[in-house]
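Coordinate-derived values only; no laboratory data. What you see is a predicted model, and the numbers here were worked out from it, not measured in a lab. Cβ atoms are built from the backbone, for glycine too; each structure is taken alone.
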Structure I
């Protein structure tokens, strides 16, 4: 999995008034938990561009006043009207301890059902997986070259290595729907 380096500084004061002042200065209040001690720190809002505003999944290499931590984004808070970033919670990744994270799915191949006029419907775009950080892939790739009209792929059909998919195994991930202008398959003689 790819990583993004983020550097921050410890927060001296913790509270609403201080957080609002720091946001006006372009700093985002953050919390790192899951380790021995909770860390309250501030990060420049520009550093979150590659971490949050992308379809890919990254883990963060945090540098808080010279101390290094590996972490994943656990939760983000945005303003309900302006959609400005307000707060980020990080979960510290401890070596040897599994984590749960969502990773994107990519589609490859050409479906015979789509070629005949069917419509490809991707119902799930990210899967929640559990495993050690070093085993979690950047994405899960699905080959749709075997899907005909009304065929589908469920979560239980997805091959995974050293990770576990947490979502319901009977959930349909991708399917080829029929449409009005579907060509009939040539009859085999």
Structure II
């Protein structure tokens, strides 16, 4: 396998992971969580949400791992600072911070989600909708739910930030002719 093939493979894994993680998280936050308010039993709502997130958790974890490994593999090869222009170095530093934020908030979300599911048999914690506790939600579970709401939002924002940085990096790369791109890189 050539170095380019390996780099391409990491990039593909990174991009597929980014799509699966951000898309799944946004679906959960903006579609699934509000939709469960249509279930009449608040405990059943919690059970449905916890079951859904437990089912998607392996996909989300694998996807976030692919984003992280894919990016940091690129940092030691084609996105190595000595191969970049000053603007690319700054964009890469921003992406470093966003990937780390994504990893931290994603891990914390997974831990808190598992904690919440253990607050009631079969994850049937009473909820109003998604991360909004019901009046009868026990206080510890309600705190976890609110924390999940904040962490989930931060996690999605970090993913959207990564997508934005990727778009700017790609646009800058395509905006310069290949010879000029090669001459502007530090050797």
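Structure values in brief
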quantity	calculated
With helix-only ellipticity at 222 nm (-39500 (n - 2.57) for each DSSP H run of 4 or more, over all residues; to 500) derived as -26000, matching label from I, II	II
Comparison of I, II - label where mean projected area of the Cα convex hull in nm² is highest	I
Parent structure of the calculated result 2.4, given that distance in nm of label points 7 Å out along Cα→Cβ at positions 31 and 47 is the read-out and I, II the choices	II
Mean count of other Cβ atoms within 10 Å over residues 119-126 - highest-scoring structure of I, II	II
Entry that produces 19 once relative contact order in percent (Cα under 8 Å, 6 or more apart) is calculated, selected from I, II	I
Origin of the value 0.40, where FRET efficiency 1/(1 + (r/R0)^6) of positions 135 and 159 (r between Cβ atoms, R0 = 30 Å, to 0.05) was derived from one of I, II	II
Structures I, II, by mean count of other Cβ atoms within 10 Å over residues 63-70: label with the highest value	II
